[in-house]
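*Asks:* The structures considered in this document are given below.
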Structure I
């Protein structure tokens with residue numbers, strides 16, 4: 001039986017880019033600490049969408065062997081027009097890659113949409129070499145921008161997420177990641193690297209002077225002091241535990 005989420009994401013990819021701010025992708029590459037050349041190394045982007053991170057990885061580490069996995073054919077078609085890589089149409093819970101075959105894995109803002117996120121993490125661990133490194137970015141269930149939206153507009157906040165989304169707190173994400181067989185070697189908050197990504201209403205789609213003023217204030221005085229537990233997203237840097245996770 002076809003996964004109804006696949007058709008939903010085909011529609012979403014047909015209509016929108018579904019990405020982080022483009023200027024943040026070089027920072028993601030830096031956080032993963034991929035060598036500048038990347039000769040003899042491989043990277044897989046799980047739920048790669050339209051290939052924005054892989055395109056940046058190819059630019060910054062031009063000899064990396066790149067793989068992109070997604071269950072949306074429309075997303076993969078757009079990715080293939082953007083960057084050269086090996087593309088795999090598959091769900092994240094069943095990766096078409098050999099055991100211990102890749103050096104870097106990324107999952108950027110997609111784990112919360114998966115039907116079985118724990119199974120997807122276990123699969124990620126399976127394809128990673130013992131020395132491999134992974135980066136996973138996930139949203140916070142209760143971040144400071146939620147308070148902002150209630151204060152500014154009296155509305156709840158879905159963080160602009162598409163499809164079915166399971167938000168979790170930092171403790172819940174951490175417990176799941178450890179249960180999948182990972183050691184957490186790095187953890188930081190993400191609130192937009194170059195500009196804060198909090199919600200603003202835009203009449204007629206126009207960025208108003210009021211929004212520009214508020215964003216300047218938030219970027220200068222608020223974003224630098226947002227505590228980890230109230231960050232919009234969490235960025236996990238992961239290594240394999242050497243023992244297999246318990247079933």
Structure II
């Protein structure tokens with residue numbers, strides 16, 4: 001595999017791609033994954049450093065192509081640069097059409113987890129297998145309108161299952177309450193399959209609803225505006241989440 005960005009991969013850069021629990025801060029349950037979609041784009045490295053210093057477990061990176069979702073964000077070069085700024089696992093969520101054409105590039109860029117939408121690829125199982133073969137952990141997700149049955153055939157190939165609790169594309173949206181039913185259904189499915197996959201929830205998560213989401217079965221909480229737009233700062237925001245889920 002070519003490496004046009006000429007960066008290190010895998011355990012050499014502490015991206016946790018060979019470790020089930022990740023590296024960096026001591027991980028607790030549920031893990032907290034601040035989303036840099038809500039950070040200052042002119043200071044993303046600082047935002048990542050602040051999250052790590054404040055006790056975050058992962059960094060969530062939303063990649064959007066302007067086609068699958070009506071917004072544009074980051075590319076592989078940004079992921080590679082973020083990789084240099086933190087030891088935390090980079091949780092890269094591809095909101096793009098035909099993600100199978102890009103997964104190897106994002107793994108080379110330093111992604112720890114690469115998550116793809118079941119709606120975006122003609123071969124979800126093959127794409128998950130390709131992510132693992134490239135050296136990262138494979139994730140599958142579904143939009144709010146998509147039924148859990150659509151991803152059920154693929155959870156055995158996944159290291160992470162992501163429930164979208166907002167419509168993908170923009171930060172700052174309100175939590176869709178029906179997502180809790182999906183979280184419960186997927187927790188039951190993963191447990192029945194004996195899967196160790198992480199169950200992640202992304203969208204509208206705040207300290208006020210974090211406990212209910214964790215109780216429903218989530219093991220990773222993604223939060224953007226509630227972390228980066230908290231007037232008390234990133235460290236205080238993460239502490240609020242820790243207290244909320246304790």
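*Asks:* Quick check on the output: -0.41, -0.72 is log10 I(q)/I(0) by the Debye sum over Cα atoms at q = 0.12, 0.16 Å⁻¹, for residues 73-184 alone, derived from one of I, II. Which one produced it?
*Replies:* It traces back to II.
*Asks:* Also, quick follow-up: Supply the structure label, taken from I, II, corresponding to Rg/Rh (Cα atoms, Kirkwood Rh) with the calculated value 0.96.
*Replies:* I
A short reminder: the numbers here are calculations on the coordinates, not readings from a lab. Source: prediction; values computed, not measured.
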